[in-house]
Structure P
């Protein structure tokens with residue numbers, strides 16, 4: 001899977017990495033910036049999603065589509081499709097372009113809208129990646145965890161870089177008897193919760 005990434009996906013990943021690096025240097029306001037995961041986190045996401053049980057694969061916070069490209073590799077291997085949600089129109093436009101240029105449209109469905117209005121429709125979630133506004137993480141945790149399949153995974157980015165802001169959620173996940181939870185020091189820190 002990771003050894004066989006198509007040239008169009010590689011090219012679009014490079015393009016998004018360069019755009020993200022420029023945005024970080026320019027000090028672009030945080031709402032406009034792509035704020036995508038680093039490549040190592042993307043690789044981890046692909047492996048975790050490929051290893052998840054049968055069920056829905058969802059992403060909350062598409063941004064420019066970078067993490068969805070990594071997840072599309074798992075979807076291709078699984079014969080599955082990722083449903084990814086993005087609220088901001090500018091980012092939806094970039095993500096649509098990303099999926100078209102990378103040729104992954106059969107593996108990724110982009111929903112322009114608030115994921116909170118859709119999550120409850122997914123009663124059998126195998127894998128969920130959360131990378132949205134941090135103040136919404138706990139609300140999404142409460143929506144996703146009840147719908148995770150046994151062995152299903154909820155993965156949340158920024159668990160270390162925003163540890164203070166996410167302190168309540170991290171404590172909640174560690175005490176939650178429905179999941180095993182761990183924070184890995186990969187990228188900005190990744191919270192992984194596995195449904196028991």
Structure Q
């Protein structure tokens with residue numbers, strides 16, 4: 001099971017959901033590890049993903065490109081006079097994947113976040129030839145964000161393998177209560193699983 005994990009926006013819980021999915025797959029007998037090709041800002045997310053994968057990979061194997069500024073990769077790279085290229089990341093992915101049957105790749109920010117002057121996170125997913133899972137923050141406005149993201153995924157000839165619905169707030173609203181059914185109806189993609197606000201309050205241990 002190999003997927004690229006993106007989100008409808010930054011801060012929607014991609015890392016948390018990727019870690020949960022990694023642990024679930026490993027518990028089911030898969031050799032799943034999670035990686036993050038590009039990290040901008042603190043490397044906490046990378047440590048969480050590494051831990052979820054049983055610490056089988058080193059930090060540099062999980063995350064080959066680390067940019068210090070918490071900004072879009074294009075901006076963060078410019079601040080360091082660097083350029084993020086997709087070709088080396090494709091080579092890194094081939095090496096890390098090896099004979100492994102299951103790998104999850106977490107993107108940076110949202111689907112169309114720029115990583116250099118001409119390419120975005122979407123181009124990276126296409127280069128890795130992975131189906132895409134979208135993490136959706138279950139709140140007012142997510143229908144538009146999700147539909148635009150899924151439309152763009154399919155326009156690039158990639159498969160949207162499903163959605164993960166992440167409820168960040170315990171305050172219920174009409175939108176929160178109806179988003180699941182509408183997303184399945186409009187996106188024609190399955191809800192792989194849901195994460196509730198109580199689960200988001202739990203800390204994932206970093207070894």
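No lab work stands behind these numbers, since they all come straight from the coordinates. As the structure is a prediction and not an experimental result, all values here were calculated from the model. Cβ atoms are built from the backbone, for glycine too; each structure is taken alone.
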- prompt: Suppose you compute FRET efficiency 1/(1 + (r/R0)^6) of positions 155 and 171 (r between Cβ atoms, R0 = 41 Å, to 0.05) for every structure in P, Q: which one lands on 0.75?
  reply: Q
Comparison of P, Q by relative contact order in percent (Cα under 8 Å, 6 or more apart) - largest value held by: Q
- prompt: P, Q: which one has distance in nm of label points 7 Å out along Cα→Cβ at positions 19 and 43, as calculated, at 1.6?
  reply: Q
- request: Compute distance in nm of label points 7 Å out along Cα→Cβ at positions 3 and 123 for each of P, Q and report the one that scores greatest.
  value: P
